[in-house]
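**Student:** Below you'll find the structures, each written out as structure tokens.
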Structure P
Amino acid sequence: MSRKKSGIWSFFSSVQLAIVLLSLIAFFALVGTIVPQREAAVELGARIPPGLFSFLHKIQIFDLYHSVWFFLLMGLLAVSLIICSLDRFPMAWRRFRLRPSPRSEEIWKSISPTDKFQAQIALGKAADIVERIFRKKYRSAIREDSSEEVYLTARKGRFSVFGVYIVHFSILVLIAGAMIGSIFSMEAFVNITEGETADTVFIRGGERMTLPFSIRCDKFTLELYENGAPKTFQSDLTFFKEGKPMYSGELRVNHPIEFEGFRLYQASYGEAPGGKATLALSRPGARQEIMNVAAGYTFDLPGGEGTFEVLKVEQNLMNMGPALKLVVRSGKREEVFFVFRHIDQIKEMNPGIIEQVPMFNPSLFRPYTFSLMGLEEKYFTGLQVRKDPGTPVVAFAAVLLVGGLLLILFTYTRTVWVRLKSMDDGVEVVVTGRSYANKAGLEKELKYLLAELKDNLERPA
């Protein structure tokens, strides 16, 4: 690279550009949070003009995190960070390697009377005491002796000059992780009824995918408010691999479960069709028979007249409540009819309905009367299954970012010098230092160091 920077290089290495790009990314992230994304945008489309919806769809507002705009901004930010780091790194490297000679007059030309004191102690002994204090405070000390003077140099926080580059690198890794996740992540859905097991999920677009494990919904728990709105819902899941249970856990809203690199979220729920029901069968002069049935169950009639089969279990048939569809076979005779849970209310609200629709008569096959006593409440849990290969990369970036910020905020590079000069009645001790950041912190540190040296040299141990 030539000494004279090109206009493009200067443009991308400017801090102002990085600030503008970060602001735009933050703005688009805010838009992506407020505006429904992907499938959720369909509901919004029904409430806004079709032309506006079509325009927003074309500029990818409803799929912002996969849009060309978002990728372009992330790419420009990456280029800006790389060029900005390359542009400023040589200066940081020089500061890291810089070792000013303590004999330089420039170091000692600005000494004030408060930066020095005299002590009645031999030069060699004073130098040993100062060196011991330096090694305790700074872990290292460079000592240069002459007949009349001793110089001691200590450096601390040298690596803090690289803190900003660690932060830059962490942002680049974060961008890479976001890109990997956006391009290669998988998102699928599956509904599992209580007590059932599934190993196949449906990816966006309807494509099926087989998981390397299976999931069983052991129990689904639903709590409702008094107005019927869901308060909380939870799925108790067990994960199997090669037929063996590997892990069990409770899946709640905003509390995902991770297994085999997949992350599962509690997304939805619903009443499972075709559950079990309690059916009562009565006839004159005999005791009532009560049984638990489900779709496909077949039973012999108690009197030996034939058999009946449950064809279907309905949660809310024609908005008239729970019902069973039955067929009774007796020789060549076959009767198909429905048994409603609330048949008395239905007859009260619709006088004559049994005569008009014989299939609604629970006593259609004489002398038996069928009664639906209730349905077993059974739900399915709707799971969102995601696999994001960028997640470990983003986690690594977060660790780097925290490390870089700690390095910047809590450390700084400084060099501290002490000059011991032999005098007629002892030694003159002069303390000074240099730092490219946190000047106030350096002054405070030198003040405490001077006090500690004075205390030890005036009353040596």
Structure Q
Amino acid sequence: MVTTTPRPLTILLSPESAYGPTNQCIGIGNILLQRGHRVVFAAEASWKGRLEPLGFEERLVDLAEPAPTDDEQDPGVFWTEFIRDTSPEFRKPTVEQLETFIRPTWEALIAGSQYCEPRLRRVLDEVRPDVVVEDNVVCFPALLTSPAPFVRIVSCNPLEVPDAGIAPAFSGLAQHDRDGWATFRAEYERTHREVWTSFNDWVIAQGAPALPDLQFMHESEHANLYVYPAEADYDRLRPLGDTWHRIDSSVRETDDDYMLPQTVADRPDGSALVYLSLGSLGGADVELMRRLVDVLGRTRHRYVVSKGPMGDLIELPANMVGAPIVPQTKVIPQVDLVITHGGNNTTTEALHFGKPMIVLPLFWDQYDNAQRMHELGLGLRLETYAFTDDQLIEAVDGLHADPVLSARSAEIGDRIRARQGLRRAADLVEHVAREHADRIS
């Protein structure tokens, strides 16, 4: 009997330009590379030269008219600058941010989608993928209208996929107390109906199906993956359909190893080792980072700090080490506690490695992750711009001194790692691509 080896597949990954979705796709793409497939990134132009060293092909797209400069840009600079310029809005209640931050963010995302549509169609014609995978919150019609099957990844908090039984996305409202849900949804409708209608008309004009009502992304008919552990997931009134697959975690394996410097590896008895990161976007708030460093620098604990894109402006005291970017997935396993902005990558990675969290949300789904960790007892949510010095110090001391929480977090981490979400995601992408390839061969 003659057996044939399945031919290598061509897989196109199209992540949002920010570090979180791109790193999430890097993790899945690396597994697919190891299986012998061709993996191509349709990446925003500031990622030039960052993906090829990992073995991927780059097909770069601009989301806006390129700046007239020859200077090399930091990856994700499009969103770093946008968040930096709108950061004063983060001090407002979430319902007020709908008009002054959330809607402008959707408008910027839509403008990027519309600008890059011609280039994205050329990329698809050049690459001729067996499957297209998008990890983004907004539709790019070219990805839906190509001959290849489309896979959607939701690497934000799963409230992004709405249901009457769960709190509205971006609200940070509690699950057990529905006060405020109706008001928030009504304000979302008021502030977003016109934007959604205009975008939906444009999407249809490009040949793609109509969008679900007041949503900016389609559901895939082939496979929809969302990154959130079962232990933290939400109970829906209407369960997600058969095409939806929970990926409990998606922790990339491409980060460099990290050896703790002696200044933080050797620490006083009873002190904690803490990882502090506000992410690639939140770290651009230099004033907030400086305040955190100042308060925590007066404690007995030790810290590894991801300083962010403005890291050169942040000086660290003697009980801290850090850099603008650190290999997060190699740092978190070595610490006792994580202080985070609540981005979905960091939140799910902390759960994956069994670490309690202090969450200081800034924007988007970070409020939802902060509330979810708080209400499940897996961490504490603090008011990002209103916490007192004592509240932050007591949160670090209290979480570190809680052996029940430490044991519970470690047990959850063991279960999540055993489910191997990264490989499950790669399996599903490969399955969709192989089914399509077999059908047309």
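**Student:** Thinking only about distance in nm of label points 7 Å out along Cα→Cβ at positions 362 and 386, which of P, Q has the largest value? Write out the running numbers ahead of the final one.
**Tutor:** Numbers: P: 4.8; Q: 2.0.
Checked P, Q; max of distance in nm of label points 7 Å out along Cα→Cβ at positions 362 and 386 sits with P.
**Student:** Figure out for me which of the structures P, Q the number 3.0 belongs to, where distance in nm of label points 7 Å out along Cα→Cβ at positions 66 and 90 was derived from the coordinates.
**Tutor:** Details: P: 4.5; Q: 3.0.
Traced to structure Q.
**Student:** One of P, Q was used to calculate FRET efficiency 1/(1 + (r/R0)^6) of positions 130 and 194 (r between Cβ atoms, R0 = 35 Å, to 0.05), giving 0.00; which? If you can, show how the numbers build up before the last one.
**Tutor:** Numbers: P: 0.00; Q: 0.40.
Among P, Q, the structure yielding 0.00 for FRET efficiency 1/(1 + (r/R0)^6) of positions 130 and 194 (r between Cβ atoms, R0 = 35 Å, to 0.05) is P.
**Student:** Let me ask something else. With mean count of other Cβ atoms within 10 Å over residues 18-25 computed per structure, which member of P, Q shows the largest figure?
**Tutor:** Values: P: 15.0; Q: 24.8.
The structure with the largest value is Q.
**Student:** Shifting gears a bit: Of the structures labelled P, Q, one was used to calculate distance in nm of label points 7 Å out along Cα→Cβ at positions 226 and 330, giving 3.4. Name it.
**Tutor:** Values: P: 5.1; Q: 3.4.
Computing distance in nm of label points 7 Å out along Cα→Cβ at positions 226 and 330 on every structure in P, Q gives 3.4 only for Q.
**Student:** Of the structures labelled P, Q, which one yields 156 when volume of the Cα convex hull per residue in Å³ is computed from its coordinates?
**Tutor:** On the way: P: 299; Q: 156.
Label of the source structure: Q.
**Student:** One of P, Q was used to compute distance in nm of label points 7 Å out along Cα→Cβ at positions 250 and 266, and the result was 0.9. Which label is that? Display every interim value, and only then the final one.
**Tutor:** Working: P: 0.9; Q: 4.2.
Value 0.9 for distance in nm of label points 7 Å out along Cα→Cβ at positions 250 and 266 corresponds to P out of P, Q.
Only the coordinates and a few stated rules stand behind these numbers; no lab work does. A quick note: this is a predicted structure, and the numbers were derived from the prediction, not measured. Cβ atoms are built from the backbone, for glycine too; each structure is taken alone.
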